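Each reported figure results from applying straightforward, stated rules to the coordinates on display, with no laboratory input. Everything numeric here is computed off the predicted structure, so don't read it as measured data. Cβ atoms are built from the backbone, for glycine too; each structure is taken alone.
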Structure 1
Amino acid sequence: MKSILVTGGTGFVGRHVLAAMAKQDIEVHVVTSSNQSILVSENINWHHLDLHNTSAVTQLLKTIKPSHLLHLAWFAKPVEYWTSLQNTNWLTSSLHLLTSFIESGGSRAVLVGSCAEYDWQYEHCHEIDTPCIPKTLYGSAKYACYLMSKAIAQQSSLSFAWARLFFLFGQYEYADRLIPSAIKNLKQKTVFQVKNGEQVRDFMYVKDVASALLALLNSKVQGPVNIASGKPLSIKQLLDNMAEKLNATQYLQYQPNQSIQDAILTADIGRLNKEVKWQPQYSIHSALEDNIAWWEKQLA
């Protein structure tokens with residue numbers, strides 16, 4: 001039976017990954033620093049330890065000997081993660097995790113990166129053609145992790161893929177992020193002010209992100225792969241869509257357009273569609289409806 005080690009299983013993306021894994025006939029091991037197990041399932045085994053504790057990580061890998069690794073964990077507190085020095089700790093710990101996984105006999109690893117690795121002046125990001133020139137400590141740490149992981153994998157003959165996530169929204173994200181904040185204000189019939197409404201981004205529902213990551217993990221595709229919808233929208237289009245579903249369009253207030261930095265950032269998803277052979281389950285409309293329904297319950 002396939003044995004998968006998942007890190008970050010209690011996080012925004014990880015919760016949805018585990019929900020999908022719980023339905024499969026696989027052995028899943030989850031590493032978390034939390035004292036709680038958020039999902040009870042016969043095939044999911046919880047291990048409570050700090051991934052920065054290198055000796056504990058090494059011992060765990062020697063014990064469970066997983067065949068596959070999906071590494072989601074990283075410091076992700078909104079706003080702070082862009083500049084936090086914790087990025088350097090996660091870079092070091094991620095590389096140790098990967099080497100320990102290889103030494104324990106692991107055969108397939110998928111680590112999670114970010115569109116922040118790319119040079120955003122190119123606007124449309126392709127895994128091979130677009131240069132990676134990150135502007136933030138977060139993006140730099142992720143790109144450094146990719147380069148080192150790639151070199152380690154090649155030297156060790158490890159099957160390795162690097163998933164570059166773009167702009168996510170959905171259930172369990174931080175409540176002060178754009179979409180949850182907008183839903184809360186619109187539900188309460190209070191004005192929600194929006195900056196940079198004309199910015200164009202590739203938004204993807206978190207349940208589809210989880211599905212795409214599992215498809216990538218189960219494939220043989222190697223190297224960087226963009227995890228995105230391939231259907232860019234402006235922030236205004238996204239919020240207008242959502243406000244219509246809440247019958248609250250009059251409460252959206254867009255600030256006058258000024259010079260917008262990084263106005264467009266979209267993803268090429270050719271590798272995801274053609275090589276991984278993955279297609280989304282949700283349209284933007286069904287994703288917003290599903291997400292609104294969930295957040296309404298949380299805000300009730």
Structure 2
Amino acid sequence: MGKVGLCFVNPSSQIEPDYVTKLAKKCEQIGLHSFWVIDRIAYDNLEPLSVLAAAGAVTQRIRIGTSVLLAALRHPVLLAKTVSTLDILSAGRLTLGIGFGSRENDFTSVEVPFKGRGTRAEEAIALMKRLWTEERVTHRGKFYQVENTVFGPRPVQSPHPPIWMGGGAETVLRRVARLADGYICGSSAIQEFPSLWEKISGFAREAGRNPREIEKAALTFMCLNDNKARAVEACSAYLIRYYGKVRMDVEKHLLVGPAEMCAERINSFFQKGLDTLIIGQVIPDLRQLDLFGEKVMPLLKP
């Protein structure tokens with residue numbers, strides 16, 4: 001089967017302090033590939049890089065990653081140091097998933113202009129790559145000015161942790177094709193992933209890249225329940241809390257219902273060409289993960 005990871009998506013008000021470390025350890029115990037976390041500012045989620053530090057400390061094998069981090073909200077020199085630190089502490093298990101932002105209040109909350117956020121993030125990525133690979137960096141850009149900076153430490157992964165990108169706008173797909181090591185497709189677009197990937201592949205070839213070098217991933221959400229209506233209700237409640245409304249047909253796009261149905265849908269997602277599926281568990285209940293390991297994973301096709 002393809003690689004399956006779990007994304008911690010729950011707000012802090014719904015969990016106990018030790019929930020994150022228990023969740024990360026259980027992900028490793030049941031054989032998942034990776035542990036991920038979302039990023040918001042104007043929302044009561046936990047700060048993502050702190051979450052990954054905790055998850056990395058209690059695991060040894062699974063990868064840890066952001067799905068996705070709003071890079072434009074952080075100064076790239078400080079972010080580069082934090083990413084290097086996480087990569088070292090996790091012994092080279094970090095994947096840096098980057099998003100460009102769709103909610104203006106996340107930006108105004110930290111006094112970063114919403115306009116130009118994609119260009120700002122792209123400059124930040126370019127600067128971080130230089131910091132991770134060069135001895136001394138001077139950068140004079142549109143958004144950032146760095147003078148004769150000696151940076152350290154270097155990340156474990158060479159030349160740096162993989163950088164994945166999420167989003168569906170054509171400008172994002174072009175950035176993925178030019179710059180990213182992986183692409184994270186949104187849940188409502190998984191059904192159309194082959195056509196999305198065809199666009200990315202074309203843009204990559206135009207940029208002189210081999211599209212096979214880009215990892216193909218997607219993020220979706222899950223609630224396991226033999227009563228499908230209750231599973232749909234739980235996912236809808238999560239979407240309303242996070243987005244303010246239900247932005248998609250939950251039954252059509254997400255993993256809802258009994259284990260057999262969810263396994264069948266996961267298999268169908270991988271048939272779209274995905275390498276990695278990242279699943280956000282909408283109910284912060286470790287028994288959901290137990291059920292996934294016991295009843296869903298054995299049904300996934302090799």
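Structure notes:
- Parent structure of the calculated result 19.5, given that mean count of other Cβ atoms within 10 Å over residues 172-179 is the read-out and 1, 2 the choices: 2
- Structures 1, 2, by mean count of other Cβ atoms within 10 Å over residues 52-59: label with the highest value: 2
- For mean projected area of the Cα convex hull in nm², for residues 4-83 alone, the highest value in the series 1, 2 is held by structure 1.
- Ranking 1, 2 by mean count of other Cβ atoms within 10 Å over residues 204-211, the structure that comes out highest: 1
- Look at FRET efficiency 1/(1 + (r/R0)^6) of positions 116 and 148 (r between Cβ atoms, R0 = 25 Å, to 0.05) for each of 1, 2: the largest one is in 1.
- Structure from which 45, 29, 16 was derived, Cα extents along the principal axes in Å, for residues 60-139 alone, options 1, 2: 1
- Entry that produces 1.00 once FRET efficiency 1/(1 + (r/R0)^6) of positions 276 and 292 (r between Cβ atoms, R0 = 30 Å, to 0.05) is calculated, selected from 1, 2: 2
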